[in-house]
Structure P
């Protein structure tokens, strides 16, 4: 009788181990997908912050480098500056525009806009591409 009990005990233990392995596999798949999703969200937010920072700092530069400045900024130089200030985003993938309304004189408005098509790096999640854009508009002081 004790031999039959030992055999039933081994069989029951094997069933529990198999169930634990299946549970672990299911939970680990969910955990990995969630981890990859959080990583993608983090990368999106980092790229968005990088673009916003570049546009904002270029806008601050533009308001003190108007036509009365010793080195006035042009629309082309401001567009290039946005690309130079990027840290995480590839500057060749960014479209930047700068415009003055009505001109580059003090009291006029400078508007800098940049956009970037963000692409996820983990294809398993099937996330769509997204357009990140940032705009800075300010009055030229100098």
Structure Q
């Protein structure tokens, strides 16, 4: 994977809630994957990739990697940045960066998350090719 993503990312901002932190007011480690799920959902919604309804696609996470840089704290604004790095036959690899963004000023990188999703047949759980419409919507052609 490249050291820096090649194109402009999808961005989404959110504020850390009290329920997401430990007694030291730092985001609990499992929440990073919840943030990744939030960002993937918003990104794919923005691209028109549907999780429900007639055009719904079923993706399962088969790999998740979190590289922690520095803490995210209660009540901070976070800017999530999302890039689709690769689409294989049945998989989609997504890179997510979490940045501090208080007071509208971009701050340092807090974490990088890489997720690999596999498109599956829900009934059998078996991998299926990523449909052309999803490839086009996510903007990666291989």
Structure R
């Protein structure tokens, strides 16, 4: 007897296998940029940047209105927006793939349910016919 296990992969595992390195990097960056840790760290860095440039007496590398800081924010936005959009596109692909897998599962489950209902109906009819036969036998014996 052959004891081979059939290993089926989840829709998530199947989808994950198809991702390129670029897709995985974009997802990781989008996940990092969408976290509280990123927001907190960026807030601290901006606060330190502004504070040093306000209180510096000798050398202010970015005096008010903080043009260099604005340039850094613009550069960050220019790169982060497409990366986040790539990640969202992949999320849409994952959702579409999951919906397809769910649909296939639902179709298979419906087929099984239909077969079970037919089997139950057949058993009920057989039992009912058997009961009617027994009742007829009892009536004939009276």
Item to check | Parent structure of the calculated result -29000, given that helix-only ellipticity at 222 nm (-39500 (n - 2.57) for each DSSP H run of 4 or more, over all residues; to 500) is the read-out and P, Q, R the choices | outcome: R
Checklist outcome for this item: Candidates P, Q, R; P(r) over Cα pairs in 10 Å bins from 0, in percent computed = 9, 18, 16, 14, 12, 10, 8, 6, 4, 3, 1, 0; producing structure is R
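Any read-out appearing in this document is the output of simple, stated calculations on the displayed coordinates, not a laboratory observation. Only a predicted model underlies this, so the values are computations on that prediction, with no experimental measurement involved.
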